[in-house]
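J.: The following blocks contain the structures, represented as structure tokens.
Here, each number is a calculation from the coordinates, and none is a lab measurement. Computed from a predicted model, the values in this text were never measured in an experiment. Cβ atoms are built from the backbone, for glycine too; each structure is taken alone.
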Structure I
Amino acid sequence: MSWYEQSFGVDYLTVYNHRNAEQAEREVAQMMQWLRMPNQAKVLDLCCGMGRHSLCLAELGFDVTGYDLSEVLLAEARAKDTTSNVRWVQGDMRNLPFPNHAYDAVVNLFTSFGYFDEDEENCRVLSEMDKVLKPHGKWIIDYLNPDVVVSRLVHESERKENTFTIREVRTVKDGMVKKQIAICEDIGSPRYYMEQVKLYSFSDFMRMLQGTSLVVDQAFGDYSGSTFVPAASPRMILVGHKR
């Protein structure tokens, strides 16, 4: 079983419960300034997780599909969607089950890109985004900044979340940032998970996008809209359109 099939379960809700709806609202508000989409535009939240951004997009009047591999995270998203505003779909981001040109925009947020060992598999995700976007449709990939991840890597950390102790060990190896997670309780053995993301630079993205109709219009370093600076920006947020 691949790491992403194991890690996005019930314990993921504990590890990342500091991500809240208020933060998602701020991020979506900024995204809308970048994308400038009409009301009722069809938006695909690719790798939607617990659905924070999907729900915010739906509240703004967009026709939203939340897509994720994890049934556990989708169940959490459905539970929060009390008015059934979002269409929730389970599946692999390398094989989107939607018609060609189905969406006005595709957003891929919170470093949900680079999960696969092989470049070809990660490029396939870009091709799938291209396939389901309408001509002139908009897209966003909110990704880590690899230069800053490497230069400022916190190798070990420990924190408390309610009754849990979460220990994380981070390394950079084979062109990937890897995180080993141990979740400990007072009773029972620790539970272990691994996460990894392939480190792609801005120029790597430009190379991978050459095989698609996706064009980068702007690159931001955070959700305040600052210009992306490889040596300093906390994020690399690519905003573009389809030719």
Structure II
Amino acid sequence: MGAWGPGLFSDDLACDVRDEYRELIEDGVTDEEARRRVVESYAESLDDPGEAPVFWLALAVTESKLGRLDPAVRDRALAIIERGEALAGWEAAGAKALARREAALLKARAQLTGPQPARRRLRPPWRHVTDLSAGAVLAYRVPSGDVALLRVVRVDDHRQGRCPIVSMLRHSGDALPGAAELDAMPDAPLYPFEGTTVQVWVFRKKDPDYRDVGFTVLDGTIGPRPGDERLAAQVHTHWRSLAEELDAR
């Protein structure tokens, strides 16, 4: 973790604290429980004199902007500003950077001490759930007429959606294989390095799903292969980009 600028949220830790708290509120967790979980999650940072000020300022300003500022969190953050703890190390960055950091802290202080905004309700993000399941085989016909085959290694459930991890099968030609042939087909690299597994997302409602860009599901399925449960996605993409990658092969 580290800071890349003098702004309050130009810092990896500050962004992580903000995002984790907001996600809990989006999921309907109470203010008190969200605060408790975030504090517990970053217990190690609270013992670090360089990270603790970043944590408390990020939490306080995030709570404030959502109309949920806790007085104890506010007081901690204001004390950090008054004692100059949030300026530690910025002197060495030069006068300009120090001045910008001071301005960011003054803005944070105004946010915490001024009239608080109305309580905001945060809706959870839209979440796409795929209808694919592990073992399904997808066929895609490239411009040459040949058929590319992908097997669904696994379907992972994330906060952002339920999406498949796929791997390419070693297949050539324009014929669609039968169910008996599929199970014997080994995996093959999809991208220019061996062992690539790809997680395919539908990020937004307007993004295309696999059917929309030309993928079809074959009748046959492939049983689990050794190590499937441990395979991590090495590439994250969406269906249109995956189709374009196959077209360019």
Structure III
Amino acid sequence: MVDTPLPVVFLHGLRVSSTMWRPQLHEVGRHRPVSAPDLPGHGLRRGRRFTLVSAVDTVAERIDDLGGRALVAGLSLGGYVGMAAAARLGERVAGLVALGCTAIPSPSRTTPLRLAGSLFGALPDGGERLNRLLFTAAVGRSAASVIAERGFATEAVSDALDELCRFDPLSELARCPGPVLLVNGSRDHFRVDEQRFLAACPEGRLVVVPKAGHLVSLAAPRTVSRLVEEAAVHAERRAAA
């Protein structure tokens, strides 16, 4: 009897949606079940208020749909949600891949994002065109088009940042029962506290992807797919030992 491969749940970043994970859903999905839900307030769930509790509930529901246990991989906001899920859902999270989220959130650090969110919200189209231009400049027209498919939830920015400023990622990481892989682009400004994050993990590893920025999963999609697959295999072997 062959065991079912460990599933992977992918969590997207702030104001975008699960469509950002399409390359990884395709590549990792060749080997194991995969899923990418829209977090509250984003994508198909725009209009619902974002809270960390509701976001973790979303992860729990998707893990249960996949059989009750999964690796969680999240970028930026999704990475912080992944930390909370790994700490609060226990063995249901077999391991965590946290990308672009090794900065401790604080009011001063989130101010630029709040200002950007306010700017987007003040525009007649809610910032849709400006966001498309920004993502096109960062990752190219093709990837930006995929990201933009479900719009940009600029109205969710304030609630999400409020939640992150009340969140203690180092304490949550210390409670993670499984292995944690931290992944940063070498040019990512969110690397500022990466050594503190690594030290907080009972079983952690750090990988820095050369020449990539904050959107590392889009800048280096094959590399990230490989890292996620390796993390899933490691979690499987760890559970079988």
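J.: For which of the structures I, II, III does the calculation of helix-only ellipticity at 222 nm (-39500 (n - 2.57) for each DSSP H run of 4 or more, over all residues; to 500) return -11000?
T.: The correct label is II.
J.: Where does the value 35, 23, 20 come from, among I, II, III, when Cα extents along the principal axes in Å, for residues 147-210 alone is the thing being computed?
T.: Value 35, 23, 20 for Cα extents along the principal axes in Å, for residues 147-210 alone corresponds to II out of I, II, III.
J.: State the single structure among I, II, III that was used to calculate distance in nm of label points 7 Å out along Cα→Cβ at positions 163 and 203, giving 2.7.
T.: Source structure: III.
J.: State the single structure among I, II, III that was used to calculate percent of Cα pairs over 22 Å apart, giving 48.
T.: The structure behind it is III.
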